[in-house]
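Q: Given below, in the form of structure tokens, are the structures.
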Structure P
Amino acid sequence: MTSDTAGWDAIDAALDRLYPGVDPRHLGTILKWAFGGPDPLDGISFYPRQDPVPHWHAVSYGMSELYDKQSDNPDDSGWGFEFTFRLARDPGESEPPVWAANFLQNLARYVFQTGNWFEPNHHMDLNGPIALEHRTLIRAVVFTEDPELGTIATPHGAVQFLQIVGITPDEYAATQAWSVRDFLELLAQRLPLLVTDLDRASVIDDPAVAEAVDEGRRLDGSSTATLALSEFGWRPDGDLVRLVLGAHVAERVAETLLGRLPFGRTLRLDGPESSVEFTSGSFSVGTAEAGELLQVSLTDEALDSLVRVLEPFAGVRAVPGAEPLVVEIVRSEIRDPDGNVVRTIG
């Protein structure tokens, strides 16, 4: 007899193997997404851990097909993954953090509403603290396979347990200028099981880590081929072509360009309505994809000029040696989930 919760049961079985006899704190959704509710995840289980450091190990239910097989993809169950999140806790803490459950629901909602899914080595700038009620430097996340749960087979296809790892802004910049995978290997040496600790300082403060990142960037370049930016666009401006970027992302774009073009790699910036693809070579500016994609080839000198004007200060700047390009940096407003401006950059 086939269970009508076969997908859910497969996740439970994987967790029972890791936590035999442990009863997690489970936060269930009252009104499910399928019935018009606001939360895509049917539930989140929190397992209290003492080793290697005290933390909560949160696991989602709802990104995969928990009940019937709905998709036409026989290989993967639903989106092909479930979220996990390891969050440092006080050893005596008995109640899981509600904010973490809300955060996982927000990530799930993003996937369901946009159709953009996550995979290992993906990344996301949160544009603010991961938990607004905490004073924390954790303001971005990257994704990796959960080191203990890995990937399982279910009756509806494979499910990868995708762990969310919270990082600081300068750590995030390191992943863009170098590599998410390689940076996580460094981070794992200092954070066992890549537990997210809201109270920690940046590991970049350690000179040995900073040196390793710089060396990796010099030797390997950047593995980031595309940046999806909410504060980016381009438009014709008379005889000029104007690139418009938010101050919040200007330095990140500059660092990633330096990690891509000198290594013979392209970099694409995707904004809400337009995109640009940078390559190295003889200088040229043109369009493709029905005029929505700007294609820019930069000489070494033009690249240096462009990088110099990508500073987090509002204003319009020419790019010497790369005419007709001009760069406009606009002030960035960092907002909380309620839409309130909490910080202005530029």
Structure Q
Amino acid sequence: MPRALITGITGQDGLYLSELLLAKGYEVHGVIRGQNNPKRELVQQVVPDVVLHNGDLTDLSSLLRAMAVADPDEVYNLGAVSFVAYSWENARVTTEVTGNGVLNALEAVRLHSGRDLGRIRFYQASSSEMFGKVQEVPQRETTLLWPRSPYGVAKVYGHYMTINYRESYGMHASSGILFNHESPRRGPEFVTRKVSMGVAAISLGLQESLTMGNLDAQRDWGFAGDYVEGMWRMLQQPEGGDYVLSTGETHSIRELLDVAFARVGIDDWSGLVEQDPRFMRPAEVDLLVGDASKAREVLGWEPKVGFRELVEMMVDSDVARLRDGLAR
């Protein structure tokens, strides 16, 4: 039975990846921060077969303890302070977790591996936010990185550190440069979930309007459940590498609102959405769209869930959740 260790297991990717690996017969271990983490119960409900270990990406000793118990064949580093807007408010914490945390995870793998540095396969969750002020469209593995947020800068550090460990120590280390991927499990602070929750609440008369930032920003949105399969496929290759995972399609926030409101029967949302400068980024990333040709050709990976299906899935989930709450 192969064994995997996942950091960031409380997030949407961690939950979907856990489900995927358990279905494939893995013994799955997860690192969770804080003994009283409020998301511990969620993980235990969704994936009760996962073995949880207390640990923190900023504490190398805790990662080594988890490694010693789990003794994994594969390590997936999904942990990060992942809300981009927060990274301007607290750049230091973002850097320590999202940047230096990668170094700690790599060191834990290196130290635990001993002389056989290729024994443990390592996955790093890189991000399309690394492209920032995009230098070519679409963006691919070789595109110059130009991050425009503390989060993006921290991700670049972790990305290059992963490459360095692969080249310096011969580790099987891969980075997945994932473009925006969403799901009903997405945190409420992210724009897609903010929209799906707001539209659901408006449709049920629980909310009058939705306050947004830049409606013209464009993103390449896919389904998180599809993307975790790409992560797994990277670690099944003979050698580590870097791969863009994306749909290759770009959609604006306005299009997101169009599909979400249409799902609940509202065609004209202009009077229901307000723009507030407080939700504008200090440095905006205007257009992200990825070229996943390498992932298609090498990994045999491609997204299955389209943009409309994804948005409708999220709206339906939030409508059902709110209705269930009203019925209680």
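Q: One of P, Q was used to compute helix-only ellipticity at 222 nm (-39500 (n - 2.57) for each DSSP H run of 4 or more, over all residues; to 500), and the answer was -8000. Which one was it? It would help to have the intermediate numbers written out before the result.
A: Details: P: -8000; Q: -12500.
Attributed to the structure labelled P.
Q: Could you tell me which structure in P, Q was used to calculate mean count of other Cβ atoms within 10 Å over residues 57-64 as 24.9?
A: Answer for the origin of the read-out: P.
Q: Taking mean count of other Cβ atoms within 10 Å over residues 97-104 for each of P, Q, which is largest? Kindly include the intermediate steps, with their values, before the conclusion.
A: Numbers: P: 18.0; Q: 22.6.
Once mean count of other Cβ atoms within 10 Å over residues 97-104 is tallied for P, Q, the winner is Q.
Q: Which one of P, Q has distance in nm of label points 7 Å out along Cα→Cβ at positions 105 and 193, as calculated from the coordinates, equal to 1.8?
A: Source structure for this number: Q.
Q: To continue, here is another question. Rank structures P, Q by Rg/Rh (Cα atoms, Kirkwood Rh) and report only the one at the top, that is, the highest. Provide the component values of the computation, followed by the final result.
A: Details: P: 1.00; Q: 0.97.
For this comparison of Rg/Rh (Cα atoms, Kirkwood Rh), the top structure is P.
Q: Here relative contact order in percent (Cα under 8 Å, 6 or more apart) has been calculated and equals 17, so which of P, Q was it run on?
A: So the calculation was done on Q.
Taken together, the values in this text are just the output of simple stated rules run on the coordinates, not laboratory data. Everything numeric in this text was worked out from a predicted model, so none of it was measured. Cβ atoms are built from the backbone, for glycine too; each structure is taken alone.
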